[in-house]
Structure formats: structure tokens, C-alpha cells
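> The structures considered in this document are given below.
Computed from the coordinates by the stated procedures, all read-outs in this text should not be read as laboratory data. Just so you know, these numbers come straight off a predicted model, no measurement behind them.
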Structure I
Amino acid sequence: MSEPYIAGLVTADGNLSSVEDSISIYTNSPKFAKIVKRILRELTGKRVEIYQSKGALKVFLFDKHLHSVLNRKYGIPIGKKSSTICFPKNISKKNTLEFIRGYVDGDGSLYVDKRKRRGKIQCYPRVEIASKSKRFLLSMKDFLENLHVYCGNVTEGSRTFRFRIYSSHVNTFVSKIGFRHPDKFLLFPKPQAVDATV
């Protein structure tokens, strides 16, 4: 199921070059960069490199076939794309779950809110998913709520739109979708159906 996962990740934090058949994915995590490199190498059989780029790590490869699939099948625009991305509609439910997992590994954030109640500190998990495309987030929210993962409203911030998932619905989100990114994966002790090893 690596193809839809990579599609989600490229939609969030990647780029399809407009001048060559190259694919780039950006991350600040060296461990996650190695995981993405391994997934791409297994998916394509091509050489995959990791470079320093503008204060981040860039996972990079040339692959004409995958470049075309990501553009045509998943609707990822070539070149600049952040405000024009579309939520995929013509793929299976299983592939959509993988797509979302890839997207939240890129543009999803996890928090644990600590609140004092009756003299005790209690922890409440929260997931935030962001995009410059409101239409994209509304479509993802509809899909998640059909899985009984209930989300807050899509709100506009200074640079992006976002919605939040709270408390018990975070657990539902984790059990149905989960994460591959090691920093996010390790926030939840509940086993997930993904391999976070390198």
C-alpha cells in the first residue's frame, strides 16, 4: 500500500517537478527521511537520495512512471500546488486511508493537552490537520466523519486552514489510520498497522 501513502505525503510535503520527472519529499526528521527513502526504493526500484535543502532534508528520486501516477491518478499538481490540491475521489477506501496516513505524516500535528482537574493532571490527545486548500480539508473531514471519526469545523488561520480531532475520536483516528512518522507514532502506545522501523 505504499503508493497511496506516498501520494498523501507528496500532497502534504512534496513536489512533482515541472521541468523533469523528479519527486521530492521534505522533512525535518532524519529518521523519517530514511523511512521514506526505504519506501520509495521498495516501491520503484530506483535510486533514492537524501539531501540538505533550505534547512530541511529532501528525499529525492527520478521516476517517470511514479511521477505520472501521482499526477494523473491522485491529482497532485505539477509544480506549485499548496492551494490547488484536491482530495482523491476515484480510489478505493483502503487506498484513501493510506493516502490520509501519508498526508497527516506530513501536514498533521499531534498534541497532548494537559489540564488540572480535581487536583490531578489529565492528558487529552488532539490531532490537527492543515492545508492551504479549504476544499481539500472539507473533503477529508467528510470522509473521516463517514468513518465515525468526528472532527471540529474547518477554520482559517493566518496562513492555512485546519480542523481538529479531539479526545476519544483521536483514538478512533489512530485505530483506523495511524501514523508512520516515528515522532507521531510514538506518542500513542496503541499498536498500529504500520511499520515504523528503518
Structure II
Amino acid sequence: MIQKFDIDLSYKEVKHLFAEADCSKLLYHSYAHTCEVTERVILMAKEAQLNERETICVVLAAVWHDVGYLYTYHEHEEKGMELAAYFLEKQDTEKEDIAFVKACIEATKLHQKPRNLAESILSDADLAYGVTDYFFERGPLLRKEWELCLGKFYSDLEWEQLQLKFLPDVQFYSPYGQTYYRPIVRANLKKQQICLDALTKE
């Protein structure tokens, strides 16, 4: 059976992988991102009263969900699933639990609809990192990361328009996300419109 100490072992391994890699371009998808998303998942799993096995699996998925960025920007979720599975197999984790962890990581893909509460929790926590409390601070980090990693460049106006277009499409699937995160996104949408209006008047 999957154990709580698997979380500590995974944390140590993921921290080591980030420390050994060149993360200079990962301004948004950093180790700090991983830590905060994991903290959100722990809180949300407790609030949702997931059982112990589900909680451990979704927390493990949070720890591993963005490790793939250290190796590839596109299809990073697949790489993260591969690395998580390889590590957990070495810990003699049961196949069913590894599949559960991988499914939760897969749920963080853009436009991927979660199939259960655990997947919804990780999907919402990952998205909330960028679109809720620190939306206006973290947006520029993602913009710069796209420049460095993908060669995508936006003018100030283009970026603000992109952000405004993105926010109305944000969906949260967990009860926690719908209760606590959705209102913040709605407020940010109004603020973003004000920012764009001010920019277009300049």
C-alpha cells in the first residue's frame, strides 16, 4: 500500500532534480510553483475529505506534476508521468496507485477535463496558482518564460488582450475551486479589463 513517506521521498527527489537542472528560463514553472501547488492540494484534499490513499496519490501527483519541464516544454505532462512512475516503481508502489498518480498529473493538461475529485483538486490547484491571488504578479513571469522557452513575444497590449481573453474561459471543477477560486478570477477579470482600458487610452 502507498505510504505517507513516499511523499517525503518524492519531495527530496524532485527538489534534487530542480537543483541539478538549469532552471533559469523557468520563471513561472519553478520549484516554488511546485511547492505552492502541493500546499494547495494538501489543503483542498483535507477540505474534500479524501481518504488516505487518494490524498497521498494526489499529493504525490502535485509534487511530480511539472518535473517534465526540466526536460521538455511540450508534452511535459507525459514526461512528468514517466518520471513519477519510474520513481514510484523503485519504491515498490502498487501499479494501481501509480496509475492514479499519473491520471492526476494528466488532468493538469490544458483543456483536459478531470474525471474525479482528486484529479479536479490538482487541476484546480495548478490553475489557481496563476489566475487567483497573484494573477498580476505571475502573469509577467509566464510571459517572460514563453519568450525564453518558446520564442513567443507579445507587446504590452497583445499580452493584456491575451490575458483578458483567457480569464473568462477558466474553469474550476472541484467544490473548493468553485467556492473559493472562481470569485477571485471574476474579480481579476474586472481588474484586467480596467488595465486594458487604461492601456488603450494611452
Structure III
Amino acid sequence: MLSTAEIRWFLPGEIPEKMRAWFNGFDDFPPSSQTRTDHYLHLPGNAIGIKIREGLIEHKQGVDGVGEKWRSGTHSGKVEHWQKWSFPLVDYFAIAEMLNTYTGSWLSIIKERQMRILSLDPTNRVLSTSYEEVSGTAVGWELTKLKIEGSNDSRWTMGFESFGNDNKLTETLIKICNTILADCPLKLTEEDCYSYPELMCRV
């Protein structure tokens, strides 16, 4: 089981070039890039998410209610707390058949994702790092273009997700968000701040 704290925004259209330039210009440590397709199960409510990705089935469950309000400068959102479990899938042919048969139950999303892993040094300065070098608590910062299969609408998401030491998840997440978003070129609002399980309820 993995515990996380997360702030995430979803916005319509293509990722603005000023956002890409800001994300990619954070420092000299290049972000990782990946394109993949995730399959989400339609479920009532926004407290549980189930998805299939890269040979795994993942269960995501919200804890501590609907989330804590967060504000920094002109930006606002919610800190949500999650517990996650991942299990390997063995029969890929059966999974593919299920996705093709029960098309109304699953939603496939193509993700073109850029990811940075951030940590704090002893003076609380934000640094880029890698998964292999993480000790303690770190934050994944992603900028992702989304394409929902069967829809002509474009969306994108930016999210921060802390992982590691359970006792410092929220503290580290907020410190890093406050620092990173100080010069964000686009205003982020609580109205656009929600999770993938809630996205499934909105599409």
C-alpha cells in the first residue's frame, strides 16, 4: 500500500506554450517523458478509482473526506489524501477482451506526460531528483496532455503528488507547491482542482 497527498488541476484545450516553457525551464535536470494509455473503470462517486495500466490494476481510495482547502497567492485548490494498491495482471488477453467487450464500463485515456521528481534540501530549497535518489518524502510534479478515446475534446492536467514518509506528505506537498507555483504563468483555481476519480464522474 502507498499513501499519497495530491493537488491536481484539469483544464480544457491544449497545454499553453507558456506552461510548457515554465515547466521545462525549471532547472537543468530534464523531466522524464512518457506516452501511455490508462483504462479507468466508471464508478459512482469520487472516493474510489480503479484503473488498468502497463500490466497492473490499481485501486485508489480517498481518505480524510473531500480534501483540505489550499491557497497560495492567486492559486487555490484542495489537498486530497489517498491510499493506493497495485497488483500485477497475468492474463493480458483476458484483460484486452474485457476492455473490448465492456466498452461502456471503461474509459481509456491516452496520456502524454512529462514528470519531475522534487525534494527539499535541509534549507527547504526545492531540487529536482529521481525516484532512485529519493530518501524520505518527495513530490512528483507532472504536466500531461490528455486524450479521452471517443471524444474530440482536448484536456490537460497538472498535478503534484507527495509520497514517502507518511508523516510529512502534506507538509512537503504544500511547501513545494507554494514555492513552485509562485511564478506559475497561469492562475489555478479550486473549481478546476479535482482527482481522476472525479474526472470519471464528469465525462
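> semi-axes √(5λ) of the Cα gyration tensor in Å, for residues 122-161 alone computed as 32, 11, 7: which structure among I, II, III? Present the calculation step by step, with values, prior to reporting the outcome.
Numbers: I: 18, 16, 6; II: 20, 13, 8; III: 32, 11, 7.
Clearly, the read-out refers to III.
> Right, another one. Comparing Rg/Rh (Cα atoms, Kirkwood Rh), for residues 10-81 alone across structures I, II, III, which is largest? It would help to have the intermediate numbers written out before the result.
Details: I: 0.94; II: 1.00; III: 1.03.
Greatest value across I, II, III: structure III.
> Suppose you compute helix-only ellipticity at 222 nm (-39500 (n - 2.57) for each DSSP H run of 4 or more, over all residues; to 500) for every structure in I, II, III: which one lands on -5000? Write out the running numbers ahead of the final one.
Values: I: -12000; II: -22000; III: -5000.
It traces back to III.
> When you work out Kirkwood radius over Cα pairs in Å, for residues 74-129 alone for each of the structures I, II, III, which one comes out largest? Write out the running numbers ahead of the final one.
Working: I: 14.1; II: 11.6; III: 16.4.
Between I, II, III, the highest calculated value is found for III.
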